[in-house]
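Below, each structure is written out as structure tokens.
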Structure I
């Protein structure tokens, strides 16, 4: 019985925040839908301003659980600009929680609503979220030969023409680095060797196409590229071998005590646009990431706290930046759940908005 209680309590650490985050989605989407209808007679710039504000409310609520609720400690290296900029965010990719790291940096610049993602195509089928992410300026891409460069350019140019601020998150590896998937790592290293590129140990070989299209298309709209390297503590086993980074459920169960984020700002003018040189530039950036991660995992060998080279700054997130969003979305959701009419609207929003979203992303991929 005691073991059952412990297991139940442990599962609640994940199910409570997950229920709140998913449970408030219909109320959020209804609020956004009202604004979308009202804004049809207004300039696109005005729509984006308020869409970004609404998105910031929802993502702040998400960060309440991923930062304040979990108590994870954030350590940053490098000077993160205080002012908002139009940027491409390039990062290594290890787990499903990686996209939260972009939010963690953006909220510290008051740019949370500007975050948009380049996502793998299959995620567009997520109920409610898949469609909304595309409405917020997200871009779905297919891998390898199915990659549609023109479709991506069209979406990027439309966003830029509407004046939408840009904090575009891209994971150039294309898939997660998981040390348990040794065949994926071996294939990636073989590809690098075949192409005459340095073989990487702690990241996969980056693929350039989506990153190059984004930077080249938006170069007149961008201020910089943010080159971000992320390391999660607790990802080495007793023998010193890499373990998988925490999944979102594990993260919400407070299994990650500390995240180290190495940040480097690169002015857009310093990035070569010619494809061959860009490819080399991007791979060199990942060589730097690989060295940083190598140093990080070696740093704790003497029993000290693992860290990136340089001065790390603890960066706590004030609860005043996140708790109001929890209250707002909770206040919008509860009235729906407390009445019969509201519950019907709630369920129909999940069902019909999901079906409408699937139809939309099928017609406008």
Structure II
């Protein structure tokens, strides 16, 4: 229990995760998500069959059986291990219906129901905030179904903490294979809020509505360079012209730091300006490049009283139509792939971080004579 209490405290020291959404011309919806962390966790990708049961911790004023639910679908989820124990929050995941749900830290803004305030009939539909992604993936097929339950008060009440007394300040990003997106937040002093995620981006604090209002401060970015002809002026009867010596001036002033507001603006701007990919495969490639723009190398950002290094542990790309997950980790830079259609109905796991040697392909055996390469190129033309 002490280990999880320490973990919960350390989690609140960082807020650098983000997720983006791209929809291709062929209708494929692709999500990109990174996870930045200051502590040594062993992240694993787990497969859960339909029928997997989940049970919440008992509440103090609820004498009956604890809240429980069962997976309707086969799933791929991500969990961490800390001191040899599985963490109790699903970081990310997709289900067979093409629904994605994940958590991003929401420090200083999240507030949930006190578990001692839940009693009577409310006991039958109340869940800890740590189990929300698991519940969503187990229960729903579309964003619309979740919105309908939220609007009709059928969605579970969310209480703070778990059996270890850990309260993780998190909000939730949910997307389905139609391209619909939903942000779910439990906001301090305001209660439950949910928003259509029309911009396709979520980072961390402040609230999603604040981030969307902040975007109004950045309407001026463009693909093309500004002032292509350079600076022109006259002095003592002579005309002068100084042309620009670089490209990219259309993005002058684009936030590039690692704060949550800056990452939101940068991601939203890049998504808005990037050409829409024709195919889902092109969207997967594009999303990996978008996510690279937010990558944090080890040691350049430190946080908290312990000066813990925050860095990008892994980058995840999800194809919701084909229900596949692509990812690369910090040390092993190769992209790995896992698809729901290819896995059995048995619960299983694979460690996400790999070895340095596994991240590179030796192509010395593919070298050809230079003249042969030229002939190959001419034949292609």
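Read-outs: derived from the displayed coordinates by stated rules, not from any lab. The structure presented is a predicted model; accordingly, all values stated were derived computationally and were not measured. Cβ atoms are built from the backbone, for glycine too; each structure is taken alone.
Which one of I, II has distance in nm of label points 7 Å out along Cα→Cβ at positions 146 and 202, as calculated from the coordinates, equal to 0.6?
Source structure for this number: II.
From which structure (I, II) was P(r) over Cα pairs in 10 Å bins from 0, in percent, for residues 298-337 alone calculated, if the value obtained is 27, 35, 25, 13, 1?
Label of the originating structure: II.
If we compute mean count of other Cβ atoms within 10 Å over residues 178-185 for structures I, II, which one ends up with the highest value?
With respect to mean count of other Cβ atoms within 10 Å over residues 178-185, the highest-scoring structure among I, II is II.
Which of I, II yields -16000 for helix-only ellipticity at 222 nm (-39500 (n - 2.57) for each DSSP H run of 4 or more, over all residues; to 500), as computed?
I
Ranked by relative contact order in percent (Cα under 8 Å, 6 or more apart), which of I, II sits at the highest value?
Comparing I, II by relative contact order in percent (Cα under 8 Å, 6 or more apart), the maximum is at I.
State the single structure among I, II that was used to calculate Rg and Dmax of the Cα atoms in Å, giving 20.9, 65.
Comparing all candidates, it corresponds to I.
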